[in-house]
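Alright, structures below, take your time with them.
Values quoted throughout were computed directly from the atomic coordinates according to the rules given, and no laboratory measurement underlies them. Everything quoted here is computed from the prediction, not taken from an experiment. Cβ atoms are built from the backbone, for glycine too; each structure is taken alone.
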Structure 1
Amino acid sequence: MTYPNIKYSATILNSAGSEELDPEIASQFKILTCSATSCAARRRKVGLDEFATLAGLYERKEGACASEVEVEESSCLGCCKNAPCVAIEHEDFFGTVALEGMTPGEFNDNLFHNVLTDDDMNRVWACVENAIRLMAEEEE
């Protein structure tokens with residue numbers, strides 16, 4: 001995959017002291033948090049509000065200085081038994097994508113399952129961040 005006319009600057013560190021994500025590559029990703037009935041009900045069952053996953057992933061991408069990554073609510077992602085779910089889209093692919101770091105079941109479904117805790121959201125963000133870094137390395 002090549003991107004004409006994209007130039008990469010020298011290593012820049014974000015506020016957390018790690019290398020910044022390439023904004024052009026980051027802008028190609030979208031994180032979708034399911035807001036359908038099963039996912040919302042599961043969040044409520046554990047004492048979370050309906051926007052907890054959306055807000056948690058938004059905070060992580062902002063903390064990584066990756067404002068180009070979109071984080072949006074989605075209608076049902078089709079895996080209600082594993083609610084709440086999070087999916088990742090990339091502009092070069094149709095539908096959702098599987099990422100390194102997903103469990104085998106998640107990889108098969110192209111969705112993160114049971115995203116409830118801070119650790120779950122950290123894992124989702126780490127997978128997205130890793131994908132952005134790997135794609136940037138391929139471009140170099």
Structure 2
Amino acid sequence: MNEIEFKVKFLDRKSTWVTVSLTDDYTLRDLNDAIQDALGWMNDHLFEFIMEGRPYSPDCRSYQCESDDVDINDPTFLGFAERTKINTLKLVPKQKILYHFDFGDEHFFEVHVIEVRSVPKSTKPKITGRSEKIPKQYR
């Protein structure tokens with residue numbers, strides 16, 4: 001089993017970031033929840049993890065949270081975040097993922113894989129660091 005440390009940077013202000021760590025037996029939903037906990041936000045919106053390309057581009061392939069609006073026949077849909085374990089993604093250090101939270105306010109983040117380390121057992125997700133000023137979710 002591996003524990004993965006992620007550095008999550010606001011796309012529009014790269015000096016603002018959080019780091020979270022979780023074992024790869026957790027899902028992308030759990031990664032979303034860990035990020036939202038680290039930000040201190042309410043976690044009350046839809047989200048997706050975009051594995052390649054830019055948002056809204058033809059090569060924008062993503063894992064999305066479950067909702068009535070998801071078209072599972074869309075070729076850009078890779079799977080549901082709630083059902084996708086991180087260990088299936090074969091993540092490696094320096095890999096980047098785009099994280100899109102709140103499709104109305106359009107919060108985008110770069111998620112960097114910082115470290116992948118072997119651990120003997122699963123551990124709860126944890127916040128491992130954060131920059132000084134995290135913006136409020138609602139202004």
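Brief remarks on what is shown
- Each of 1, 2 could give helix-only ellipticity at 222 nm (-39500 (n - 2.57) for each DSSP H run of 4 or more, over all residues; to 500), but the derived value -11500 comes from 1.
- Structure from which 1.9 was derived, distance in nm of label points 7 Å out along Cα→Cβ at positions 23 and 95, options 1, 2: 2
- Cα Rg over 2.2 N^0.38 Å - structure with the largest value, from 1, 2: 1
- Of the structures 1, 2, the one that 37 was derived from, the read-out being relative contact order in percent (Cα under 8 Å, 6 or more apart): 2
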